[in-house]
Structure I
Amino acid sequence: MSLLFEPYKFCGLDLKNRLVRSATMENMATPEKVPSKEMLALYQRLARSGVGLIITSGVRPDRKWDLSPYSKNMCIDSDDFIPRFAELSGRVHSFGCKVAMQLGSFYRFHGELVAPSSVSLEGSSDPVPRALTPDEIKTIVQAYGEAGGRAKRAGYDAVQLNAAHGFPLSRFLSPYFNRRTDAYGGTPENRCRIIIEITSAIRERVGPDFPVFIKMNVSDFIDGGMTLSDSVEVAKIISQNGIAAIETSGGMFGAKVTQSGPIDPSEWREGYFMEYAGAIKTAVQVPVILVGGLRNPSMMESIIREAKADLVAMSRPFIKEPEIVKRWIEGDTSPSKCVSCDGCMDVYLSGEGVHCVTE
C-alpha cells in the first residue's frame, strides 16, 4: 500500500491515512449559523470516502464578527449550539475519520471593520479598517478561547486557527498590515502575540491533550509583506508556544499569488507551495500539513517521502469529487478531475452552496 494511505499518528490522533480535507467554505449553514442538513450530509459523504482528517470551514466564535448577518458561515458563540455541532462530529467519527473545527476570522467589532492597523492592500478598493485597541484584542482572545472549549465539548478532535490569506489573524503576522507600536506589533514575537494568547486561552479550557493547529501563509506575496524567512521565524515562535501542527498555504486576494496559486496561468504548477512548506518543516518540531494545488497521489507520496510535509491536504478536488479518496484507495489513482478553474469560488461569492461548475 502507498505510504499516503497507511495509518499515521498525528498530534495524538490515530489517522487512517495522511490525506486531509482542508477547510472549505460551503455556504451551507442555517440562518442560526449551525450545520444544515445539507452540510451534515456533505461531511458524512467526505468521511465515508475514507479521508483521514477533515478540517471544517471557518466557525466564528462570535456572530457579530461577521461581515453580514445574512452570511451562511457557521458560528459557535453559545452553548446552545453544541448539540448541532456534535451531530456533525458524530457523523464524521462514525466512519473512523477525525475532524478539526477551524475557528474563523473576526471582521467587525462593535459594527466597525477592524484589523491590527488601519491599512488596506495598496491598490485595493476595500474600505480601510479601524485599528483594534488592546482591550478589544483581549475580548477577541477570550472569544476564541470559549469557542475552542465548545469545540471540544462538541466532540471535535482539534481546532485550527485561520491565520492565512490576508484574514485578520494573518494580518497580525504580516509586517505590511501590522504597523502597531505596542505589544502586538513590531518584532516577530509581538506580531505572534495574539496567536500565542489565543492558543493559551483555548488550552485553559481544553487541557493539554487537545491539539490547536494553525493555517498560515508561507508568504504574503506582496511587497512589504511576510516573506518565507518571516514565516519560518513565525512558525518557530508559535510552535514553541502551543501550536501543535502547521498547515501551510499562502497569498491573498489582490496578491500575485493567492491560495489558488499564481495568478499568471503560465506560472501555475501542481503543489505550488511545497518548497516553502519544506523550509518550514525543517525549522520546526511539529507536523506540517501542505495544501495548495495538489492533484496527483504519486506527487503527494513523494512530498511525504522527501519530508516536505507530514500530511497533504486538498480543497477544490473534494468539491469536484467528494469521494476521491475512495476512488484512489480502490485502485484508480488517476489525478483529481479538478481543473482549478475557481468556478466554485464564483459560486461561493454568489451566495450559493459551493459546488463544482464543470460537472
Structure II
Amino acid sequence: MGVTGTSAANLLAKDADLILVVGSRLQDFTTSSKHGFAVNAKILHLNVSAFDGNKMDGIALQADAKSGLEALSSGLKKIGYKTSDAYANKISQLKSEWNTEVDRLYALKNDFGNVQTQILGTLNEFVAPEDVILCAAGSLPGDLHRLWRCELPKTYHLEYGYSCMGYEVAGALGAKLAWNEGEVYAIVGDGSYLMLHSEILTSLKEHIKINIVLLDNSGFQCIKNLQMAHGSVGFGNEFRFRETESGRLTGDITPVDFKKYAEALGVKAFYAENVYEFREALHAAKQEKISTLIEIKVLPGTMSDGYNSWWRVGIPEVSNCDATVASHSEMEAEIRKAKAF
C-alpha cells in the first residue's frame, strides 16, 4: 500500500477499522503521509522496536515479526476467527480489478516511442521464476512495487528506503554473489546508472554475470514529473546542453551511447529500438556467459501514477509562480485532513 502502492491495497486500508502493522516504520510512502488509514482506525504494531511500535498512537506488541505472527495466528484459530464471506469477496474483487489494471499498463503502446510500463511487462513475462529483479531509484521502484509479479521468495530486491541512486549495478553484483539459482536483472534509469556503474568492471574481473536493463529517458524524469505536479515548470532534470544566450540548460538533449559505453568496459551490450528487439536482446543476453547491458529508450512520463494515495511534498509558500502558490494552498488543505498524532 501507500504512495507506490496498488488501488486494491489502498482502498482496503482506507476502509479498515483495525490495521496490523508488521515490522514497519510507518514512513511517509507507506502511510500516504498519514492519509492512508481511516481517522478512527486502530493500529496494532508488531515490532521489535519500541520507537516504531508506538507510532501513530498505536498499540505496541513488541516481538519478532515471524514468532509474533505465529502467536497471533494460533490465538485466532483457538477462538475460531474467520474472515467474513462479504469481506473476502471484496478483497477478491479489488484484486481482480487491479490485475486488470496491471495487464492494461503492461500492454500500453505509444506511437512516439517505448512506454516504460510495457517494457517492464515484457521483462516480467520473460524472466524465469528463479530470476531476480533488482532496482533502487527513480520512477522504476514505484512501477515495480505496483506492477511486478514474482513467483518465488527472494527474487524481488528493491532498495527504496533512501532511494539510493547508483545502487543498482553494485547491488546486482551482491545479489548474484548471494543467489545462484537464476539470472539477476538490474533495471535502472540513465540518471541512476550514471551515478555509479563501475562495479560492472568488478563483475567482469570476478567472472560474475549480471544483466543490466537500462531505460534511457534522457534525465531525472521522475523528479521533473514531481516538480511539475506541484506547481513548478521543471528545472534542471533533463540532460540538455547549456545554451549560450540564456545560460540555462534548455538546449538539445545530450546524446549518450550507453551500448558503446558498456562495450568499452568489456560488457556484452545490446541496443533495442522497440519492444520486439528488446525481447530478442533478452534472449541473447541470457545465453551470454559474461555481464550484459541492454539499452532501450523510453518516453518520459510513461511510468505508472499513484492510486488512491497522497504524498506530502514541501512546496514554497511564496513564489512568483502562481501555480506554485496554488499548489502550496492545496498541500495545506490536504494536511488539515490528516489525523494529528
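Values quoted throughout were computed directly from the atomic coordinates according to the rules given, and no laboratory measurement underlies them. Please read these numbers as outputs of a predicted model, since none were measured by experiment. Cβ atoms are built from the backbone, for glycine too; each structure is taken alone.
So Kirkwood radius over Cα pairs in Å, for residues 10-121 alone, computed for just one structure, reads 16.8; which one of I, II is that?
Numbers: I: 15.0; II: 16.8.
Comparing all candidates, it corresponds to II.
Kindly point out which one of I, II the value -0.86, -1.36 was derived from, the read-out being log10 I(q)/I(0) by the Debye sum over Cα atoms at q = 0.11, 0.15 Å⁻¹.
Details: I: -0.68, -1.41; II: -0.86, -1.36.
Going label by label, the one that fits is II.
Compare distance in nm of label points 7 Å out along Cα→Cβ at positions 74 and 162 across structures I, II and report the one with the greatest value.
Values: I: 1.2; II: 3.9.
The maximum falls on structure II.
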Seminar exercise, completed: The value 0.30 for FRET efficiency 1/(1 + (r/R0)^6) of positions 146 and 306 (r between Cβ atoms, R0 = 35 Å, to 0.05), derived from one of I, II, belongs to structure I
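Taking distance in nm of label points 7 Å out along Cα→Cβ at positions 50 and 210 as the criterion, which structure among I, II has the greatest value?
II
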Seminar exercise, completed: For mean count of other Cβ atoms within 10 Å over residues 98-105, structure among I, II ranking highest is I
For this session: Assign the value -9500, calculated as helix-only ellipticity at 222 nm (-39500 (n - 2.57) for each DSSP H run of 4 or more, over all residues; to 500), to the correct structure from I, II.
Result: I
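Can you spot which of I, II the value 1.22 was calculated from, given it is Cα Rg over 2.2 N^0.38 Å, for residues 194-281 alone?
Values: I: 1.22; II: 1.39.
So the calculation was done on I.
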Problem set entry | Of the structures I, II, the one that 21.1 was derived from, the read-out being mean count of other Cβ atoms within 10 Å over residues 58-65 | I
